[in-house]
1. Could you figure out which one of I, II the value 18 for relative contact order in percent (Cα under 8 Å, 6 or more apart) was computed from?
2. Matching task: 19.6 is the computed value of mean projected area of the Cα convex hull in nm². Pick the structure from I, II.
3. Quick check for you: by distance in nm of label points 7 Å out along Cα→Cβ at positions 80 and 184, which of I, II is greatest?
4. Out of I, II, which structure matches -23000 when helix-only ellipticity at 222 nm (-39500 (n - 2.57) for each DSSP H run of 4 or more, over all residues; to 500) is calculated?
5. Taking log10 I(q)/I(0) by the Debye sum over Cα atoms at q = 0.18, 0.20, 0.21 Å⁻¹, for residues 144-271 alone from the coordinates of each of I, II, which one would give -1.00, -1.11, -1.17?
6. When Rg and Dmax of the Cα atoms in Å, for residues 88-207 alone is computed for each of I, II, which one produces 17.1, 51?
Structure I
Amino acid sequence: MFSFIPEIARYPTYQVLLAAVVAMSLAGALFPLWIRILKYRNIGQQVRADGPQGHLIKQGTPTMGGVLILLVVSVVYLGGGEVDRKGLIALMAMLACGLLGFIDDYAKVVHERSLGLRPRAKIAGQALVAITVALAAVNWAHISTKVLMPPVGYVDLGTLSSVVRLGDVAVRIPWLYLLLVWFMVVGESNAVNLTDGLDGLAAGTVTLVMLTYAAIAFRQDSLAVSLFASTVAGACVGFLWYNSHPADIFMGDTGSLGLGAAIATLAIVTKTELLLLLIGGVYLVETLSVVLQVASFKLTGKRIFRMAPIHHHFEMLGWSETKVMVRFWIITGIMAGAGFALYFVSTALWKQA
């Protein structure tokens, strides 16, 4: 679609922009039909009874918008003609965790409750995806196990490795790097899932994070990875038109788990593993707010926040849903920009070293 036309193939920047525009346009055009299908099938959101009372009116709003987001990303990216192993790993991680989310969403709809898969089953599925991503990254895409840790420099997490032979194929298992990837994929997919609690919050923050990874990959001359990231960003913007407050549709766990896994995998294939803590800092804050809330209540019987995740805390303080969303977008933009700047400086310094 992009590289097949010589006039477009000569301009990689234009390809990245075009991928986002095509994904955005396709998503924007298809979501009205998808919303009608979901309404016809009575596939609606099950709202937590213990959540903010203002959210009870969202009961029954069509969910599983993530299904269309992931389909649009797959069609546009694979149809773009510029695909490599790193991009495919990110796509497969997104679709695999998206499938877990779909099972979770489907269970919620069928049983008409706000809880779907059991946490252990979800974590086990995410762990399997993470292990697959790590092994494919190292053995198939030949991604280095060295991780940049400023100001120390590059630290090799592949020193403790085993080799398993499957016929004529030798599979290297770097145990420390495998553990890092496990934390990243499982942690990030669940973190984006926690963030998806307000209209437009998850989709908007994912868009900003994806644009940052598109820029990082472009600077690394990894056009295929940049195209994947920009395609995800475009699809999220197309979804945002219908997910803005008051939302006509939610992405559900299908979208949040899939997009979270995509973000983690992009950090892996662009070798910005630790920078994910800054670029996706809003997800870290959301997750820590839940951890601290649970720990505080169990240890002292008192809550730190009025409600967790932290975006609900601000709602309980009287902030409107839109104010929380926009301010979290701004914070994400600042952190993502700072992450890109740190990446730029760090790589420049260590290349000179």
Structure II
Amino acid sequence: MKAIAVVPRQAGSAHLTEVRKPSVDDVPGGRGVMVRVLQVGLDGTDKEINAGVYGAAPPGDDVLITGHESLGVVEQVGPAVTELAPGDHVVARVRRAGSSQYDMLDMPDMTTDDAYFEHGISRVHGFLTEYYVEEPRYLIQIPEHLSHVAVLLEPTSIVEKGVLQADEIQRRLKVWRPRRAAVLGAGTIGLLATMILRNRGLQVTTLGQREAPYLNSDLVEAFGARYASTRATPLADVAGEHGFDLVFEATGYSPIVFDAMSHLLAKNGVLVLSSVTGGTRRTEIPSDAINLDFVLGNKAMFGTVNANREHFDAGVRDLAVAELQHPGWLSRLLTHAVRGLDHFSDALDQLSAPGAIKVYVEVSS
């Protein structure tokens, strides 16, 4: 069967290849689920892997099948599988368990292992292929009425984890009723964060570089949030007198984190960092002032990466709420589709296309 693979750490190595079609018997104990891949979303991670920035092949392989944002349909299940049936739509979790205590608790996203396992990223083949076989515990069943937007579930789960962890951290306050949130970045993650925080009833201001109007700002405002351009409005002016109870960062531009710490976060506020920044940027900061402000203001900041089943399940709920209350909004995020694995290079190019929000490959129908 066809697949898109890279030679890890070799720039521009993405290529179409033939690989063995998996079998449900590849999973011991009759617990295999064969999934036919329908769609795979792409993001900056896929672009960086093809650029040779990072990526690791499974043990014993020279190449890595890429793609981690999947949607598929179950075609066959092993005799011991009762959770899923042929015809079910599913999205696969990205992280696989390693050996740490968190992996044993089904929290591989919190692993302390140096070598972690991520489909299409690190040591496990991804989903830019025609079929894959997985254990039921790593598959999230998708309601039929959400199947047309479910390729967005994996990035949604990233935001869910950040928001849920913010809730956990803010239990320190005994009573935390956040009213105002800021989202830094109006790309896919930023728009999904806007959706999730609006679903929770917060007043949301989403910040992007570009001045309105354009599609992303229209989407922010269509969900009842406010859009502001960082080119046109200083962060201190955006924050107002009291700042934001929660700030979710999703820009990929690390210097803005220190501006957010200085200008956006309210007393007792929490700042969530979700960008994976692999560059070498340096910036000069007023470290004493920031430190003093965090100490006297009881502020918190943390990083979040990947997600586990709890966050995928929460994502399904939020996608359902969004589709019910704002029908068609999620579909507008799916801006660039490329049909067939043969045209994968076109999909990579589309990641830099003007107006691109979510680029995805239609592997099959």
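No lab work stands behind these numbers, since they all come straight from the coordinates. Quantities reported herein were computed from a predicted structural model and do not represent experimental measurements. Cβ atoms are built from the backbone, for glycine too; each structure is taken alone.
1. Traced to structure II.
2. Working through the options, I get structure I.
3. II
4. So the calculation was done on I.
5. Derived from the structure labelled I.
6. The value was obtained from structure I.
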